[in-house]
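Before anything else, here is the set of structures, which you'll find just below.
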Structure P
Amino acid sequence: MKLLALFLALVGLSRCSVVEDQVETFDGDIVIQVTPRTPEQLATLGLMMRKAPMVDFWREPKTVGQAVEIHLPRDQQDFPLKFFKAYGFDAEVVIEDLGALIAGEKRNLESRWSDWTSYESLESIEGFLVQTADAYDFVSLSSVGNSYEGRDVWMLNINKPNEEGLPKKVAVLEFQIHAREWISSAVGTWMINELLTNPAYDEILQTWDFHIFPISNPDGFAFTKTNNRLWRKTRSDHNSIFGCRGVDPNRNWDWSFAGPGTSNDKCSEIYHGPEAFSESEVKAISDYVLNMSPRADIYLSFHSYSQFILLPWGDTTVPPDDVDELLDVGLAGEAALEAVYGTQYETGTIPDLLNLAAGSSIDWVKGAAGVKWTFAYELRDKGQYGFLLPADQIIPCAEETFAGVIAMLNALP
């Protein structure tokens, strides 16, 4: 294990040169896919992730035979590749030039609305939301709070009166809480448009009231467009001696705060923050959900990637008492999603399919806000592109995801 110790030491030293506000091009960087074939290899990957937070794991090591993706900067590739070869890991390059892939993505980035043929800027998405709210008298757009850098945290409400004037069920949809997961907000805006323009969903609008957070982490999302495509966290400053900024907004909710699957290292991608709800974006959304009247019936959070439908709890391997009911609804969504294009998903609790992850939105909404039905989607793909899902997959990903969502709403008692 001397080689591993040297590897961890060298990576630890690399944080001394962190400059997080510079523009990152990622030219010459690669992404490798590493598959542990033995329990010892799995444990080694887990140790690397825990002890070397500057190693950019795109997915956490979970089980033997399940691949993980690791981003390697161009000047830090030789030693890790030699390490994996020396220890007999299956490792292959899946993205040969990350910078070139990102540059191509930026060339297609639109400042004007593109009808989901490319990824949009924050300003373009905000323009779409304003125009949508203006076009329908039963759609409203409001700011529930402000981000660390002063941006609005928008909530779009679609509440079409039904013909009988009967009470409706309430769905809350949260998108783009992790900045680099662009497919999340692209799917979210497509869903908004589909609900409003496709007559097939008139019946859903008669029975459901939608409260939608299209961009839950606006600062981080904007930063991915200008400086660092792979930024995950918020952009808050908590006085890191290394200059590291931001908090993982999906570890910042007040449910088992600072528990398993989080980090107190301010440079970690899963840094939980100095206290629960330290992030103004998270606090704004949580306050809104807690104060809703009537209370939400279902809460859905959309992430990428891995193709999972996740159930609480994230902070323990002990499932909720109603796990069988949750599983039935999740499996209904999975079946409907897979029927569209055959995309294979799995449904299960967070630790069953990923790893322990305390302080998540779906745990807090279920445990503290009292919403029975909470789920998180991990959208396409399974690692070929990871967070850089090509824009030509936006519409098919949205179509199949929306089919899953509608099936879940219909499956609720």
Structure Q
Amino acid sequence: MDYPENIVIIGGSLAGGTAAVTLREEGYKGRVTLVGEESHAPYERPALSKDFLANGSLDAILTRPIVSYTDRGIETKFGSRAVKIDVSSRSVELSSREQLPFDRLLLATGARNRLLPLPGLDLQGVFSLRTADDAIALRRAIRPGGRAVVLGMGFIGTEVSAALRSSGMEVTAVEMLSAPLVQALGNDMGSVLKDVHAEHGVDMIFEDRAIALGGEGHVKSVLTASGRTLECDLVVFGFGTEPNSELAVDAGLEVQGGIRVDEFCRTSVDGIYAAGDVTNHFHPLAGRHLRVEHWQNAILQAKVAARNMLGQMVSYDDVHWFWSSQYTERIHYAGFHGPWDRYVTRGSVSARDFSVFYLDGRRLVGVAGCNRPRDVRTAMELMKSGISLNDADLASDDVSLKSLVQPAAVG
């Protein structure tokens, strides 16, 4: 493998910034250029629907100050948009028409929110939450006593609902399924989250969906499929994303539900890599391709991609993990989303001190914990070991999860 002289990273994201710094930490002396469409340096995106939406500052959620890039000799082009990748000439064209030559290229372009094509979508007061600028705009629209409608009660929708309620707004959430996150996490976790939000005053409408937004110039109502009219001062879309893979498609890379990469973060074109939310990556533990949008995945996959661009051939095989804050409750999740054929619950659901283990046969493929981070950490070891498990051991608090890891370790 030839030592690269020029490495270009498209995407001023958590993954992009992490990869750039990792290259320097690995001793790379060549040119590194980090291109980001947002004017901000890379920041902690999960904070947008948590503390930042309430009262946080942008500086507080930056992954590192801008000087950290310049001090490492990383050329940054924030506020610049890549418009074309020329595979044959090995160059990236920016919207300014500047050409950036590359020997290795990393795509860390992330994902964007999926907005339903509803009548009234262009009204003022309609928000999604993906970028710092989105969060700043939403924060400015929050008025104590005002009325908000949140569409969707996935992880983003539930966190936004909590943040809006904590800011003093009246909140109505509309969800197509029977409970928050019930499809992803099952009935036990879904019922707890439903109760938690009800206790904090969120009015929830399940098994319904928005079909139109009403108002003249500014949104004033949401019409649902069941015929409800929900009066409001603002609307937030809280579900669904799609990868920013257009550059890859135009360049002829293989794209299927995201940019397809192998366990070494290599795309279908030699010398071009991808990491973070935009990828549909092969995971050796899951034995299949996955697209995930987790903070941990963006960091760890970016580090692997950076090392592999330097010829180290490191496999990305970490167990995915993320967390969510729901008022005073802390939800942690680890594993590979689906397929699972059943789940086993350990602990007390009523006391909100429990974990849910998702199994495919006798193999653990995922775990969610409500205020039980230790269970989740240990379950990650069980997933990595691939050990066969039985339901009774997982369900009983009398059986130490750590003790289940040991047979795999000695065997």
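Brief remarks on what is shown
- When helix-only ellipticity at 222 nm (-39500 (n - 2.57) for each DSSP H run of 4 or more, over all residues; to 500) is computed for each of P, Q, the one that comes out at -8000 is Q.
- Among P, Q, which structure scores highest (criterion: distance in nm of label points 7 Å out along Cα→Cβ at positions 94 and 398): Q
- Structure (P, Q) behind the derived value 4.6 of distance in nm of label points 7 Å out along Cα→Cβ at positions 46 and 142: P
- Structure with the greatest value (metric distance in nm of label points 7 Å out along Cα→Cβ at positions 350 and 374, set P, Q): Q
- Identity of the structure behind 0.90 (criterion: FRET efficiency 1/(1 + (r/R0)^6) of positions 294 and 390 (r between Cβ atoms, R0 = 41 Å, to 0.05), calculated), options P, Q: Q
- For 3, 12, 20, 25, 19, 11, 6, 3, 1 (P(r) over Cα pairs in 5 Å bins from 0, in percent, for residues 134-205 alone, calculated) the corresponding structure among P, Q: P
- Among candidates P, Q, the computation of P(r) over Cα pairs in 20 Å bins from 0, in percent that gave 27, 60, 12, 0 used structure P.
Values quoted throughout were computed directly from the atomic coordinates according to the rules given, and no laboratory measurement underlies them. Source: prediction; values computed, not measured. Cβ atoms are built from the backbone, for glycine too; each structure is taken alone.
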